[in-house]
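Please find the structures below.
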Structure 1
């Protein structure tokens, strides 16, 4: 009996030597990672896509922050946006991608470039530019409130698919331009100004939750929407606000009516977007998100 058991064990061992276990066909590789570009300007955005099933969510680290990702079941991929603030240091920066179950880890160099967005010159009433002590105190308090909002975007993504334009109007103020107001140099323009008539509907560019409604010195009646995944959108100079803080809203839902409140020369919408706290050109987000599926 012992001799039979030994013989069976040897036969089994020999069979195992020639048996090839199936490879992990879902293991991540460099070929599964794609970037919409390997370079961007200050204020730019790059779409990162990783082919991996829902159980193998990759981790993307950019500028020492985790990049929130959304999953698309239709093509089994994870997508997210990396961005560069208007004041981000230029040069090469590594984007790290990891997937724990397969042990995959790669660094991808991304170049951030300096860009001259030009200059805009505005003429405003003296009281809107040369501010008194009361106005300066108000502005300082409002700035502190706004600054506290950016970490709130780190919740799970509520957005899906392509982002929308908030109004159907011509661009009358481009992103990134430095401002000279009444011959005084001011901060660069951190959004896009869109033309429209007072009372035109302004819609949410994607689904999310209303983070703040306010009436501020510079931006007038304002709505901030947290789309999750590090993305927050802003709608300024509204004539009327139609949502409340904490409201869950859907892509395309009207959040307010276009107006001329705050420091403005006439009716228009100032539309801004931050990604992971970075001030970015929102038109780039619209363009790149066209590759995303619902």
Structure 2
């Protein structure tokens, strides 16, 4: 059964560890992440971008698939199904479809409009027991068509959004989606510390978890980050393992690749990536 992400992230903030959000794109990814979470006895958040939701034919299909897997695989760890970088309209669609958590990315709006839309969505989500994440200060890079410059958030604007009753907050601190360039300046811990000072016990979110050095990850957790998003690293590991399988010429008989065999190495690669991240974030054994 899907759960809100609020309780798992409140526990993570208090316990000084972080829960991983791993984005899903198909059955194989979802299965691999759920199995790894169960094996690691770790809570987990399954992230779904609007593009991935469309690719999987719609949000109701995603909800049905995830709920079915939780039952069929005997998953007992807490699992939240979360809309990632959702627009105003798609937050409502996911609330109605049965997601247990949504993110409203209003960072590209003027702060007044971000506040107004977030306030409305908080009421709608909480009326159904669904957790909600908001964003202040866009995340750099591009993810599924969502482009951000990567500026640091204004701590006072973060407090204004936090006071609306959101369950966790994504604040830009120099992090970006995708691979980090060689000239990346690193995370602004001064900004993160200032945000935590103003938002108190509210769990904070670090997007763009791929490629951030382990010492920065641990310092971010010490300054209130309780949720870390990982997507690109899973994409890269899945692609590399699949490519290796194809190039190895496993299709000896010329009958065509069995998709179950073709996608299996990629799924195992995702398992290894997810386990590594759960260990780094400190969520192993915290279910």
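Read the figures in this text as sums done on the coordinates, not as results from a lab. Only a predicted model underlies this, so the values are computations on that prediction, with no experimental measurement involved. Cβ atoms are built from the backbone, for glycine too; each structure is taken alone.
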Which of 1, 2 yields -15000 for helix-only ellipticity at 222 nm (-39500 (n - 2.57) for each DSSP H run of 4 or more, over all residues; to 500), as computed?
2
Relative contact order in percent (Cα under 8 Å, 6 or more apart) was computed and gave 18; which structure, 1, 2, did it come from?
1
Among the shown structures 1, 2, from which was the value 7, 30, 37, 19, 5, 1, 0 of P(r) over Cα pairs in 10 Å bins from 0, in percent calculated?
2
Please state which of the structures 1, 2 yields 34 when percent of Cα pairs over 23 Å apart, for residues 50-161 alone is computed from it.
2
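Thinking of 1, 2, which structure, once distance in nm of label points 7 Å out along Cα→Cβ at positions 34 and 170 is computed, gives back 3.7?
Computed on structure 1.
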A value of 0.15 was derived for FRET efficiency 1/(1 + (r/R0)^6) of positions 98 and 202 (r between Cβ atoms, R0 = 30 Å, to 0.05); which structure in 1, 2 was it taken from?
1
